[in-house]
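Below: a set of structures, written as structure tokens.
Please treat every number below as a calculation from the coordinates, not as lab data. Since the structure is predicted, the reported quantities are computational estimates derived from the model, not experimental observations. Cβ atoms are built from the backbone, for glycine too; each structure is taken alone.
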Structure 1
Amino acid sequence: MSRPAPVRIGRGGLTAPPIGYGAASLGNLYQALSDDAWPEIVPAAWAGGVRYFDVAPHYGLGLAERRLGESLRTLPRAEYVLSTKVGRLLVPQDASGRTDIENLFDVPAAHRRVRDYSRDGVMRSIEDSLDRLGLDRIDLVLVHDPDHHEREALDGAFPALSELRYQGVITSFGAGMNQSAMLSRFITETDSDVMMVAGRWTLLDRSAADDLLPLALEREVSVIAAAIFNSGILATDTPSAGDTFDYGPAGRAVVERASAIAAVARRHGSSLPELAVQFPLTHPAVAAVVMGGASAEQLARNSALMSRPVAPALWGELRDRGLIGASPINMRRAGVRGGQPVR
């Protein structure tokens, strides 16, 4: 299997191939993973060429961090990049037989999440994450979903992370959100060098091209694209009304657009999921895509979606037909051999 070469992530020297694993499933997202299943996931990702792993305290009330840390412990630390997030502290509570399924994680509700974007909250969160991970350092720290806490994040979280980067405790920092407008403001108002945008730079939602991506390119901020399947509809080659888009039912217009893209892909010998994974990387500001996965089989399938470069002619037809925008295209990543890496 052909595997992509490492690219730069941030300005601190981090590098990894442009495909990452988002470890929410290790926190029992939607359903509990068996003790036989979850230990196979990270090794499958590693075998598929993944060297960037992203997690958060939010995922399974710390379970994902504990499982990810245990899985990574036997792997060479210098060969992978690890990110986690700050903004939600986990405070112990009596579960009283309850689970956290209302927040989508099938784990005992033995903690509650407390939003805290202050300097002290960031320091405590990183200390707690290091303890759960059982690792010696975190490479990249992202401020997690500060949608209603912008001022607190600007006054507390970002200066704290800048301080930690200056001290060499972390290498890079930024934010991870489901919107691009606030991420763009964070680029202009902080010294962040990585931004993770979920669901806003995909085949079906390219809104990040209006603000985040050109600004990130100008300021040399690396963008990581997450939720690239828009919660489901782009993960199948036959979109239907039963699929989800942004965690809700896919409307008729969305299904028709996804189906039209899939039809063009088939004519060129590609699939809709392959396009969904490779499209975000056509913009030179985007360093990596992050995909989840709840089984070793899923991880193997996801990694394989990068193995066959999409033909430039396919991207061209999609642009000519108005199915994707005329955004900057990184031709090396879009399938052209040779030349110099944009990054």
Structure 2
Amino acid sequence: MTIIQNTIKDKQTSTKPIWLMRQAGRYLPEFRDIRKSNPDFINLCLDYSLSSKITLQPLERFNLDAAIIFSDILMVPYGLRQKVEFKENFGPKLDELNLKEILRVDEIDFIKRLFPIYKSIKEVSNNKLTKGKDIIGFVGAPWTLLVYMINKKSPKDDLIKGFFKDDFLINRILNVLEKFLKIHIEHQINSGATIIQIFDSWAGLLKEKDLPNYVYIPTLNLVNFVKSLNIPVICFPKGIKDYKKFCEIVNPSAINIDYTVDPSLILKEIKIPVQGGLDPKILLTDKENIKKETLKYLNIFKDHPYIFNLGHGVMPQTNPDMVEYLIKTVKES
């Protein structure tokens, strides 16, 4: 069993594994070289040869305990025939949501559109660099995907006016998303993913009263599905206020916390394995500060099953040497 599987399944606490969200990406010069000649992000995700190469880049550099597949949560709307593009200095831009078009998509068509992702996972799982390590597949949570599909761009701090006005549309899209997210999850697992992470990047936009309908129930359905396939599932409901309640209702195999949360409170309130928490901006400071903040998390969770990670993804301006120092600090502790 891998070190991460030991932490999640056997609740071992003696060693702390480490991987990082967005560990494959813009802070690495070797990634930027590939990106220069591949400006279309969606096409890059669908080039299995390049996406598997990008996935493995951080493992060539660093002593990490997992690879996370180079892809994007918005590949699911793409698979459902909603046009998605990524614009520089703007982020994702989606075309108008066409419910009739989406309802026409069948399982075969969806798998065909996303097949290069599964091929990339297979390539990564067969590579010697991942021997004895986990391969993390992932999806966006239904709520976060719904936000992008209706909002048509990153909501930043708020949703478009009238977001909730069409109950029928919202419920139909959530049903479609549940069906196709399960298909996407199962194909990632069949291709070699050993852990699934569910990213709910915009959970923090909701009021407490709306969490059951949009976060708890849809995510619980996915968590139960992943568990039925005997694979651990990690949830990251970024920005929610009550992680304790989320864990009690959704009960993932592990919970990823964000950097706004007090880790000491999490330790008191949460019994399941914990992942993450470190503010990615810490990596933009100096080694002394990185060591201090890293040891803070390791000390708080020293007697709790804990996977070291960040409270969000590695930032583009991060120096790879600082990532190396962070990993070394965790491994030597």
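Taking mean count of other Cβ atoms within 10 Å over residues 9-16 from the coordinates of each of 1, 2, which one would give 19.4? Going label by label, the one that fits is 1.
Given a value of 22 for relative contact order in percent (Cα under 8 Å, 6 or more apart), point me to the structure among 1, 2 it was derived from. The read-out comes from structure 2.
Here FRET efficiency 1/(1 + (r/R0)^6) of positions 105 and 217 (r between Cβ atoms, R0 = 30 Å, to 0.05) is compared for structures 1, 2. The highest value is that of 2. Quick check on the output: -8500 is helix-only ellipticity at 222 nm (-39500 (n - 2.57) for each DSSP H run of 4 or more, over all residues; to 500), derived from one of 1, 2. Which one produced it? Among 1, 2, the structure yielding -8500 for helix-only ellipticity at 222 nm (-39500 (n - 2.57) for each DSSP H run of 4 or more, over all residues; to 500) is 1. Can you spot which of 1, 2 the value 41, 38, 23 was calculated from, given it is Cα extents along the principal axes in Å, for residues 145-264 alone? Going label by label, the one that fits is 2.
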